Structure I
Amino acid sequence: MIESDYIAEVIETSTTQFFAQCLETKDLSFPIMPPFGSLVKSLDEESGNTILAVVTYATTTSIDSVHHTRALGLSLAELREQQPQIFAMLKTEFKATIVGFKNSFMTQDDSEVYHQYLPPRPPQIHQAVYRCQEKEIINFSKKFDFLRILLQVKEAPVDALIIASIRNIYLLKKSDKNWLVHIGRALGILLKDDYDRLHYILNQVIT
């Protein structure tokens, strides 16, 4: 794992999603918040499976549940100079919906096997959460079954989530039109009775 990709730790876990708290930074800045719709990963140590999930929600709040954060009217630079303790009093957390996993073994041609359905177990509590690397995202996005999982997410604006997820991969693949056509067809099958919704999603990906 690349150290800079280690961004959070699992603090709640379930069959379909996990909740993670971002790590504190070493300087006076806010923790790294993974983008909405981006792919992150964690580990089920007992099986050796790497769990892949899509970020569906993120928040930065006070660590003190009694005394809420209040507006100070200062810029970030002024906060660092005048109120540096503020950064230690905030926490950044995010939810991620599990969309698949990969086994610890390789195929005969040394390629990784990705499964786009729920793993037998989610990552354990206190497991590290990493940003997925470019190679992992490209390999994972060769299949489109994860779209069906995203369409069933209840706690996020689903259309916006799918747009963000597809756009993130599309840009990473350097605007690969052929890939966009194929994922558009896969989404069209899932949304066959709602052409207007399909058109809206695909149009937002490329604008």
Structure II
Amino acid sequence: MFRRTLLASAAAALAVPSLALAQGAVGNRAAVLARVEAYMNSLSTLRARFLQVAQNGGSAEGTALIWRPGRMRFEYDPPVPLMLVASDGQFLHYDKQLREPSIVPVSSTPLGFLLRPRISLTSGDLEVIGLDRVGGLLRVGMRRKAAPAEGSLTLVFAEEPMELRQWIVVDAQGQQTRVTLTEIQTGVRFDPLVFSFNDPRFFETQVR
């Protein structure tokens, strides 16, 4: 049961009705969004510990790697046997215990917004559906204009200095998955193998 809960939560985190954020007192909206865009587009690599919490309270921890554009890896701590990897335009969900992989296009999930070569919040196919400050953190909610039913993604930032701290995904059934980052490192170097699930050595590689 615990594994099914986490699998559902992981799938929601990757394959996510829209999340309506209250419009808080955020002065100069255009300038704030421009600052978020600049930060995200300057972010190339990130390593962090993560805590993933599903709406039903199920949780898991692990290590997250992001290598923009296009690559991401979530390695869950034991006893959770899951691994989630984005590469080459695809997301791989892999159960290491059952040796069962499943693949979906990165373009089918709002979390794929993070992996774009360039993120634009003021033009293009994304629309901002919420912008506010809560507890000293800035929250920006977004979705694809042409496909709101695909789901929404909310990014949560510290502002001084600007740093990605959390994201929240809401799926088509209204289920929410929250991922919080700690021990954040940026500008790190990664072995490309940890993202290359077409390499036979990939499934023998672990991230710590």
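Tell me which structure, out of I, II, gives 21.1 once mean count of other Cβ atoms within 10 Å over residues 35-42 is calculated.
Source structure for this number: I.
Matching task: 0.95 is the computed value of Rg/Rh (Cα atoms, Kirkwood Rh). Pick the structure from I, II.
Going label by label, the one that fits is II.
0.9 is what came out when distance in nm of label points 7 Å out along Cα→Cβ at positions 115 and 195 was calculated for one structure; which of I, II is it?
II
Which one of I, II has helix-only ellipticity at 222 nm (-39500 (n - 2.57) for each DSSP H run of 4 or more, over all residues; to 500), as calculated from the coordinates, equal to -8500?
Answer by label: I.
Just checking, which of I, II has the largest value of FRET efficiency 1/(1 + (r/R0)^6) of positions 83 and 187 (r between Cβ atoms, R0 = 25 Å, to 0.05)?
The maximum falls on structure II.
With mean count of other Cβ atoms within 10 Å over residues 75-82 coming out at 11.4, pick the structure among I, II it was computed from.
Working through the options, I get structure I.
The value 1.7 for distance in nm of label points 7 Å out along Cα→Cβ at positions 131 and 179 was derived from one model only; which of I, II is it?
Derived from the structure labelled I.
For distance in nm of label points 7 Å out along Cα→Cβ at positions 59 and 91, the calculated result is 2.2, so let me know which of I, II that is.
This value belongs to structure II.
We did not get these values from a lab; they are worked out from the coordinates using the rules stated. Not measured: the values here are computed from a predicted model. Cβ atoms are built from the backbone, for glycine too; each structure is taken alone.
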